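For reference, the structures are reproduced in the following blocks.
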Structure P
Amino acid sequence: MSEWASRRLHFIGVGGAGMSGLALVCAELGARVTGSDRSESSYMERLRAAGLDPIVGHDAANLPEGAEVVVSTAIGTDNPELALARERGIEPIHRGVLLAELCAEKRLIAVAGTHGKTTTTAMLVWALRGLGAEVAFFVGGEVPGLGPGGEAANAGWGTGELVIAEADESDGSFLDLKPEIAVVTNIEMDHHSRWGSVAELRAAFTEFTAGATAVVRPEDSELEIELAVPGHHNLLNARAAVLAAEAAGFEPAKVAAALADFPGVKRRLELKGARAGVPIYDDYAHHPTEVRAALSALREQGPGRLIAVFQPHLYSRTKAFGEEFGAALALADEVVVLDVYPAREQPVGELAEVSGLQVAQATAERIGGRRVLWLPDPKADALARLLDRNQAVGVADQVLVTIGAGDVFRLGELLVNGEGR
């Protein structure tokens, strides 16, 4: 019997991209798995489809007797389930430690970097599975076609010798991993609450790659790859994926060919649908470099007018990058800025005066007189009127994209579903 079959694991925050994948794989390996999260999500739906029963809402009563407790950095010490676990003398397992435990069972390709790690990880899994390799995988996003019956998936436990895992630098947990092949897509400051400087961050990446037999960076290739997904940044991601696969023993040309029909990752320049003939995209970008990459990729398609709806993510990131966000958003023809999606943060102390208005002002200063709207209370009606007004004055080939790591994607879905004026 597998040692996993004797374990009982309770995941606090099980509805997240990383936590849900761990829960699914542990259950697949035979563990008894329970979990809770504060709200519904597509990941919660996927857990239920796999036969698990995640609970919406946190309560001490959710914690089973005798269960090990798995948490992410996002779980605060005031969480009632975590508090009860500590009362029982149970020391929680960080998700990074559990991921490392799982990955230690196979040859590990770990993909790290400030930008592009989710897509690069997904590309690797897509290509190698397309070539017949039953790789295990952990991706920080939903990839269409990787699940049972062609459904989307963010994790799976294959029968092969390889595991491909996204390695998260945001909380330093990527240092728990011991990759045979380490991929570094790029290094840039993003998570200021964890890393004090670029030098400190670079030192961490050096530690991450120290034990690897191969270290892969996208700039090491000049390889041209045909992709269905747009953007130069995706070409860089694909080059990194091909190099990593080559280091694992696969033929580069075959890997590149297997990427030709890669469908992309949900919330990465995902086409949600259209409103009155206007394509509506969504992108998870939450750093100025990522916003610039997303808008540049859409610019390549030659729209008559590119409309960006941006929701800043975290007060600390908005404070650190307000001016840079404005410069990146100025690539659009029209910009709508929403207020900050706070996630785990509160606007107190040095963050008390931070809002999306600063991003809107920085954008207005750089966009050359083109329209910038500050919409702190977002409604689909306002965006629908914006599209209608442009059509009324004869603007052809509009494209609208919602951008941000929060819930801004829901606005696009409302428009696609016909809501709003």
Structure Q
Amino acid sequence: MTEVATPQPGTAILSAQPEGMSDPGRSGRFGEFGGRYVPEALIPACEQLEAAYREARDDPSFRAELDDLLTNYAGRPTPVTPAKRLSAELGIRLLLKREDLAHTGSHKINNVLGQGLLAKRMGKTRLLAETGAGQHGVATATIGALLGLDVTVYMGEVDTQRQQLNVFRMELLGASVVPVTSGTRTLKDACSEALRQWVSQVDEAHYCLGSVMGPHPYPWMVREFQQVIGTEARAQCAGLLRQGVPDVVVACVGGGSNAAGTFAGFVDTSARMVGVEAAGGAAMTNGSPGILHGFYSQVLQDEDGQVQEAESISAGLDYPGVGPEHAGLGAAGRAEYVTATDAEVLDAVVRLAKTEGILAALESAHALAWIIKACESGEIPLGSTVLMTLSGRGDKDAGQLMELL
């Protein structure tokens, strides 16, 4: 496939578009998926956001400020770490893209820095956010404190109980955390409540959506802010590997922002791209086309179109849909989507901790669980080079792990 110029690590080059994951245009479509399905009251807000983002991404001063914060505040570039002992056990060369080492402990900071700067540029004074595992909420609270913006985070009541540490972190950073008690009381319901609140606060508030989902321009915009992961990894792999790119690129997928950002760096190469969903959710594996939270994608739903509950050991992956660009990549055959069970994920967390001294988030461990399974079955051939995005660290899951292990 055609090679493209490789940007330097640590830069957030928003205008550089890899072949296959480009600007979806005014329609916001990735093939048949995407679009904008929101109440009429939010159409002007989405249009204003798209116009502001298009202007900002072409403004050198905006890009320079974002690059400076990514480097000097978020700690980019994050390293690619060879997992030497685990690689020897699996018979492959496993490389870990260490988003767990970014400020706040996950990839979420990349997107929130961009959206926070954009909100200030638009004259907004408040940030609204949804969160599942709490990492996006923590990142939003962090940037609110940094930029002087009020922050309200909507979090499912179930998730506030299993992620108490992150609730405390958000409140310590000055954010208001609102437990959502409707529906399944998890991420889906937190998203619904954040959208409802945005309708009534649209003049002063920016909805800082945490993944590559929602109405256009969010799926595209969030992927562009997360593309720094793939941009860096592409350059780092070029320096580490004789062939320049890994054989397989793997990332966990809920809404799918860390995976989209990673895939954007490799979509125009020969690398096999694999997204790993929670077996109890798996909209790409078990869903069908439908509309959820303002976008058209693969959704877990019954034959009457009623959204079904997703279940996962990880609060960040129990979402019944998937970002529309992932649906487009899957439909085009460019990316594959597979699953990992809760038991496999727990085993992966322990194995990585004991072989490499790295405690992965439960979300990230889904990617590793599939890699281990694929190596053992021979689906990943011996001697392969595999790049895995370790999207977050597992400190937040320690209480949950104490109960389960």
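Values in this text are rule-based calculations from the coordinates and carry no lab data. Given the structure is predicted, the values throughout are model-derived calculations rather than measurements. Cβ atoms are built from the backbone, for glycine too; each structure is taken alone.
Couple of notes before you dig in:
- Relative contact order in percent (Cα under 8 Å, 6 or more apart) from the coordinates reads 21; which among P, Q: Q
- For 29.4 (mean count of other Cβ atoms within 10 Å over residues 107-114, calculated) the corresponding structure among P, Q: Q
- Origin of the derived value -10500 (helix-only ellipticity at 222 nm (-39500 (n - 2.57) for each DSSP H run of 4 or more, over all residues; to 500); candidates P, Q): P
- Ranking P, Q by distance in nm of label points 7 Å out along Cα→Cβ at positions 171 and 195, the structure that comes out highest: Q
- Origin of the value -0.45, -0.57, where log10 I(q)/I(0) by the Debye sum over Cα atoms at q = 0.08, 0.09 Å⁻¹ was derived from one of P, Q: P
- Structure (P, Q) behind the derived value 0.40 of FRET efficiency 1/(1 + (r/R0)^6) of positions 187 and 363 (r between Cβ atoms, R0 = 25 Å, to 0.05): P
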